Structure P
Amino acid sequence: MKTLTIALFFTSYFVMSQKSDMPQGMSHKHIETNSNGQQVTTFQPSAFLHTSPAREWPQLEDSKIPSADKLKIRNNFERDGYLEAQAQIETDPVVQTVVGTKSNRAPIVNKNGLSGSGLPPDPTGAAGPNHYVQAVNTSVRCWTNTGSVVPGGTFSLSSLWSGSDNAGDPIVMYDRHADRWFISQFNQSPNRILIAVSETGDPTGAYYAYSYTFSQFPDYPKYSIWWDGYYMTSNSTHTAVVFERDKMLAGDPTAQMVSLSLPSLGSGGFRSPLPADSDGSLPPSGTPCYFFNLEDNAFNGVSQDQIEIYEMNTNWTNTGNTSVSSSQQLSVPSFDAVFTGGFANISQPGTSQRIDAIQGVLMYRAQHMRWTGYNTIVLSHAVDMGGNRSAVRWYELRDANDGNWSVYQAGTYDPTNDSRFMSSAAMDNYGNIALAYSICNSTSIYPGIRYTGRLSTDPLGQMTFAEETAIDGEGSQTFTDRFGDYGHMSLDPNGGTFWHTGEYLAAGGASRTRFFSFRLAGDAGIDIENPYYTNLEMNIHQSNDDLNINVVGIYGNTSVVMEVIAMNGQVVKTLGLKQPQDQKVSGTIDVSSLETGIYFVRVGNTSFQTTEKVLIK
């Protein structure tokens with residue numbers, strides 16, 4: 001969504017360590033028609049920079065960041081007028097009306113984040129092995145994973161791209177498969193997507209900064225990491241976009257972008273399908289990237305409440321052969337995703353001003369996890385329980401490595417008569433699901449942030465942990481309906497710790513952000529509520545042609561599979577059905593046929609998995 005922000009508070013600063021000019025004679029845009037009759041547009045970067053290390057840039061201090069006193073421009077696509085007439089409250093067959101009884105999980109790190117210089121702040125963040133990086137409109141800050149600010153790690157978003165107008169809508173991702181950081185925002189004049197990929201795993205180091213020009217403003221961009229690209233959607237006709245990840249990781253200034261439109265996309269006027277975002281192991285090469293779109297039967301042309309699923313197949317050798325198609329219209333339990341009042345929906349204490357629920361779309365992210373024998377997708381969105389009181393609908397979808405998705409479980413979290421919205425959900429390496437969201441009501445709860453979760457062994461469709469508060473709100477927003485645009489939950493590379501960032505309101509209704517971490521599985525030993533060890537340790541060493549794998553801390557005697565996975569996600573070696581004894585399992589894989597390079601070793605079964613990166617010589 002567009003952002004109107006305060007004028008930039010310092011000019012962009014760059015020291016280029018390599019030539020920034022684009023190759024001569026290169027066309028920035030090429031249009032072809034694929035065999036399905038779809039228009040495929042291939043773009044070259046309109047600009048490229050190899051920046052100096054971020055730690056050398058002018059650093060922002062909180063006192064130099066102006067308060068967020070400007071309003072945000074309305075999103076490009078207004079809500080269809082007929083929707084309110086069509087809206088009706090449907091019976092929800094999967095609603096949860098009681099709070100879970102498991103002991104709540106207190107935050108590990110729980111800090112105020114950046115406030116930003118635009119409203120809403122659009123908080124986003126991701127965790128790496130040693131850092132947590134948050135971005136808002138219009139700044140970035142790096143913390144250690146214990147919550148300390150990293151020296152040299154607080155800078156303006158505009159510092160990453162020469163001439164950036166700092167328009168906002170940032171997204172931060174940690175590409176665990178390559179140990180790199182991905183930071184993006186859009187540009188309004190001209191219409192551009194700006195992407196920076198770190199040169200190393202240090203978020204305060206140098207970046208490869210790319211700019212891509214669009215024919216239409218790429219509003220509300222959402223991203224994912226996949227085996228063959230960084231995929232993107234936007235609230236525009238650019239609803240299926242992919243960037244050439246391999247080249248971006250190498251700092252190649254010719255990294256291409258390919259854009260198509262998702263066919264027959266149902267919406268209520270605001271488009272935000274989500275691309276599958278890979279945590280854990282990458283999908284194998286050849287796997288299409290899946291896009292997920294929420295479709296309410298109140299939308300024009302939609303006959304049932306459903307999630308429509310698309311498949312995008314990218315051909316980097318001949319980009320004109322790239323295609324995207326609708327593969328499934330997945331029926332889900334009935335819901336009502338249409339709120340009344342336009343964009344003013346959720347009641348707050350002490351004011352008639354309502355705030356935006358971000359209705360009719362899936363909330364960021366569509367987390368993809370690869371398991372032994374199947375894959376999962378976790379999704380969430382807001383639903384109207386009546387009178388514009390919002391609850392959170394969440395899903396776990398599964399496929400059997402065949403792209404045929406089904407609803408494994410679904411639930412609507414509505415344990416009290418309060419509004420819960422602006423959600424984000426994710427799964428850990430034990431199959432546990434965490435859910436975080438904004439919360440408020442009309443009388444006593446100001447907009448704050450809470451979270452809950454469930455263990456993989458719990459009854460399906462139920463969030464079984466007691467609700468935990470990350471931060472209570474202290475005021476209401478009285479001058480605009482614009483609150484939040486998205487929250488963002490990410491999974492720590494350790495596979496068991498969740499990190500979430502979202503907006504809340506401080507005293508007087510001042511906009512603030514919070515980030516926090518927590519676990520659903522215990523910190524050490526066996527959790528009596530979760531019969532899987534969470535202090536799994538895997539040790540790998542190579543002896544000549546043998547890769548020796550030892551894992552300790554396994555609960556039970558269910559056989560595990562050991563796999564060696566290439567960087568493109570392809571399983572290249574498998575040692576199956578090793579049975580743990582005394583909580584240990586060992587195996588040896590012959591890697592003589594593999595080329596020297598970086599691989600992943602994964603050990604797991606249907607109940608858990610652990611993955612480590614390894615250099616095979």
Structure Q
Amino acid sequence: METTTHVRVRASELVGRNWLNTGGVDLDLEALRGKIVLLDFWTFCCINCLHVLDELRPLEQEYKDVLVTVGVHSPKFEHEADPVALAAAVERYEITHPVLDDPELATWQAYSARAWPTLVVVDPEGYIVAHLSGEGHAAGLATLIPELVAEHEAKGTLHRGDGPYVAPEPTAGDLRFPGKVLPLPGGTFLVSDTGHHRLVELGPDLTTVVRAIGSGAKGYADGSAADAQFNEPQGLALLPGDIAAQAGYDVVVADSVNHRLRGVSLADGTVRTVAGNGVQRLLDAGPALVDDDGARATGAALGRLPLEIALSSPWDVVYSRRLERVVVAMAGVHQVFGFDPVTGAVSIVAGNGLEGLLDGPADRAWFAQPSGLAEDAAGDIWVADSETSALRRVSFGDDGTAFKATAFKTTVETAVGEGLFDFGFRDGPADHARLQHPLGVAVLPDGSVAVADTYNGAVRRYDPASRTVSTLARGLAEPSDVFLDESGQTPLLLVVEANRHQLVRLPLPKDALQVDEGAAQTQRPKTPVAAGGLGLVVRFSAPTGQKLDDRWGDPTQLKISSTPPELLVSGAGTSVGLTRALVLSGEVPEGVLHITARAAACDGPETADGEIPDHAACHLYQQDWGIPVVLTADGAADLVLDLRGMD
């Protein structure tokens with residue numbers, strides 16, 4: 001009889017520069033023996049990683065005596081390798097577990113992580129039992145953890161008790177990691193006090209607190225200014241007076257972690273929800289608006305009541321007079337949405353949901369975590385596309401004013417930026433210039449565009465006429481928004497300096513600085529592969545209690561492309577299944593494989609005939625990978641990735 005031996009893989013040691021949230025104590029796996037250890041490979045620029053932090057919080061609380069989460073911070077951008085910036089991010093996102101600073105990606109490589117976020121589960125004896133990529137694994141972990149508890153309690157290898165987390169000292173004052181700013185008609189400024197989960201109205205001096213809107217308690221609640229709750233609010237948009245009168249509120253707020261848009265009445269500070277059901281949206285989770293080529297239609301309303309529709313980390317909002325609606329940077333699904341405050345209609349303005357940098361018709365364009373918006377005099381929308389370190393423009397090629405799918409020939413173009421892994425601090429011609437994870441954007445009187453170049457600690461200027469980039473200010477601590485303040489005799493730049501918990505005014509220099517500190521690429525290890533055939537396998541195992549949802553055919557899908565496109569001779573495109581035979585060109589020395597994998601599974605016991613019950617709750621598992629590859633003669637002929645791999 002043939003037998004199969006299950007190989008148990010011992011977890012690698014945790015190696016890095018420093019530990020945070022441990023009271024100065026260095027941890028190792030030996031010190032964590034007896035606990036279930038959940039390694040969360042993350043980087044603080046990544047919206048998907050921030051989603052996972054929130055997914056894990058209930059599990060950490062429920063199993064706090066047996067589960068220890070360790071955040072392994074493996075940076076993408078150069079700025080994220082700064083230990084001061086990392087400490088600020090750990091405080092900003094209220095992370096209540098130990099964090100290993102892994103700037104050289106040593107532990108990342110030891111665990112074969114290939115994407116942010118990646119989760120690895122280590123059992124109380126120090127063996128790897130699960131390797132998970134992407135979001136949406138909380139339900140599966142909620143099944144796996146009690147199974148491990150029962151197994152190791154029976155074996156006597158589970159140790160209950162407090163974990164090693166030690167809370168750091170808080171550093172903020174009246175504001176805590178403010179996100180965005182909005183000037184109000186009376187000369188005051190409304191600020192999203194993101195770290196305090198509220199809005200604050202500041203006086204003209206930018207320090208006097210006029211009032212707070214929101215209780216300051218992290219959560220979700222509508223109501224009065226004193227009782228309402230937000231969860232990391234970000235963008236703010238003031239509605240025109242006639243629109244506000246019809247809508248019944250004045251300001252739209254991007255309530256990012258609540259995945260909702262909120263409306264605020266300035267007269268009394270009352271807060272209401274105007275769009276979003278609080279459930280994080282996944283791509284294609286709504287009604288099908290897909291054409292024959294698989295591109296999501298833009299312009300058309302998504303077809304549900306506004307409070308029933310799912311959103312995903314709305315990060316900024318701006319009222320567009322051209323579109324007659326609020327434009328929303330929907331960072332979590334890499335798209336730009338529209339919201340009509342009068343009718344409540346929610347629509348897609350641009351982006352098909354794939355992560356990356358691709359220009360063209362709006363329904364074909366790719367964004368990567370759009371985080372800042374501004375409208376120019378022509379009615380075009382400028383976008384700070386943070387993960388591609390890019391400045392993008394959404395243009396509308398018709399003179400119509402009603403926002404309909406046929407009213408505009410909407411296109412997307414890139415002014416500055418190269419791709420997901422390219423960044424730097426360099427002025428000059430736009431195709432030479434580089435940004436680093438920008439979060440804010442503003443249009444200046446001469447038609448040029450100011451950019452809050454967050455990870456470079458600078459405000460940059462892009463001139464569309466000359467297509468050049470210059471630097472207006474530097475030495476800032478993660479500027480998250482920029483605005484032109486014309487309230488005084490001389491126009492000034494108003495900058496939200498998030499990591500110094502303040503707003504500052506800066507002169508608008510006549511002669512901008514010229515900076516060239518070079519361009520860089522994300523220093524992730526390149527995977528050696530051989531030219532010719534490359535077999536791709538994405539492993540997926542449905543959690544206990546779930547079954548692949550095959551009621552309408554194969555519930556798995558791969559979408560594959562490459563940069564440059566010439567890297568892939570064949571195998572590109574979208575099709576069902578989690579395996580694909582690729583052919584790589586021997587004429588391209590290196591590049592990036594862009595891979596999106598999806599799988600759908602449903603809860604509940606199977607019926608007698610093995611079918612999934614109609615009432616079952618279903619889950620979409622999805623992960624985008626950008627795999628840097630280098631072609632070598634002895635490179636691999638196979639590539640195996642884990643969407644949800646169980647050991």
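At a glance:
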{"read-out": "Relative contact order in percent (Cα under 8 Å, 6 or more apart) derived as 9 - corresponding label from P, Q", "value": "Q"}
{"read-out": "Per mean count of other Cβ atoms within 10 Å over residues 463-470, the highest-valued of structures P, Q", "value": "P"}
{"read-out": "At a computed 0 (helix-only ellipticity at 222 nm (-39500 (n - 2.57) for each DSSP H run of 4 or more, over all residues; to 500)), which of P, Q", "value": "P"}
{"read-out": "Which of P, Q leads on Rg/Rh (Cα atoms, Kirkwood Rh), for residues 247-350 alone, largest value", "value": "P"}
{"read-out": "Source structure (of P, Q) for Kirkwood radius over Cα pairs in Å, computed value 25.5", "value": "Q"}
{"read-out": "Among P, Q, structure where FRET efficiency 1/(1 + (r/R0)^6) of positions 31 and 255 (r between Cβ atoms, R0 = 35 Å, to 0.05) as derived comes to 1.00", "value": "P"}
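Computed from the coordinates by the stated procedures, all read-outs in this text should not be read as laboratory data. These numbers come from a predicted model, not from an experiment. Cβ atoms are built from the backbone, for glycine too; each structure is taken alone.
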